[in-house]
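Have a look at these structures, which come just after this line.
Nothing in this text is a laboratory measurement; each read-out follows from the coordinates by a stated rule. From a predicted model like this one, the values you see are computed outputs, not experimental measurements. Cβ atoms are built from the backbone, for glycine too; each structure is taken alone.
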Structure I
């Protein structure tokens, strides 16, 4: 196994470094680490058509707040700040106050995100049609669903690694 020295999002947020057992276990299958980071970069790539980066980051932030995944939520909030998202909008998302989001399109994106995270059975045909009615194209809906699925994976990965790191530190 080759130690990977550049930190990706998960390594950075959990402070995983070469020499740590948790880091070594994670990097045992380096292609999985690279694929995870590559998926994140692809989903938040400004060149990805359809959903804006801000819409994607807001959906990610909401998913992380609802889960909850504190480190990831902080990361996505920080990225929103860097791109100039208003603190008021970020605050509404952090508090899941979706009714006070003025943009019907964004409110629809975040409502679908909320539903898929908290009650996935309700993310049915009707929920998808609501997205269409609020102006999202089929490719945008697919991107949104992929993003939410990725964030769910990222949250679980971080939680597992965080637990492993805590055990490592207790040993």
Structure II
């Protein structure tokens, strides 16, 4: 497995984004309508990562983008996780946990103080991953802040944050 920095609009990232959108359609009846652009994930204001299997196949993705205080519910210093996804055939191998640790470390190194995310009640696997990684409920934010299925979680980042061994 190899984790590579990439652009959000890289063809492999686009393909995995298409797959995650299909999963959202299956679980919720529609895709994620949150506005996103490749520029949101450009360092130092963000980062986008892809995980490649040993045969070079992209199997997971995730990124963060800087957010600061806004009417949408963000706070200064936030790093918002977007498009955390592992293809079904690669699940259960610890890829999401390793990717999450890399995202946290890079956001901390970029001076972000809190990692936040929005997921949904129909994604219990995601909620379990985040809760087991120290994320706790926070005030709802973003496009889906008024949706009853929306779950928003956050975790303080420390200057010493680094990838976990997990």
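Out of I, II, which structure matches -8000 when helix-only ellipticity at 222 nm (-39500 (n - 2.57) for each DSSP H run of 4 or more, over all residues; to 500) is calculated? Only structure II yields this read-out.
With respect to distance in nm of label points 7 Å out along Cα→Cβ at positions 62 and 134, the largest value across structures I, II is given by II. By the measure relative contact order in percent (Cα under 8 Å, 6 or more apart), tell me the structure among I, II with the highest figure. Max of relative contact order in percent (Cα under 8 Å, 6 or more apart): I. A value of 2.3 for distance in nm of label points 7 Å out along Cα→Cβ at positions 22 and 102, calculated from one of I, II, originates in structure II.
Looking across I, II, the calculation of Cα extents along the principal axes in Å that yields 51, 33, 28 traces back to I. From I, II, which structure was distance in nm of label points 7 Å out along Cα→Cβ at positions 30 and 150 = 1.3 calculated on? Considering all the candidates, the number was obtained from II. When FRET efficiency 1/(1 + (r/R0)^6) of positions 110 and 158 (r between Cβ atoms, R0 = 25 Å, to 0.05) is computed for each of I, II, the one that comes out at 1.00 is II.
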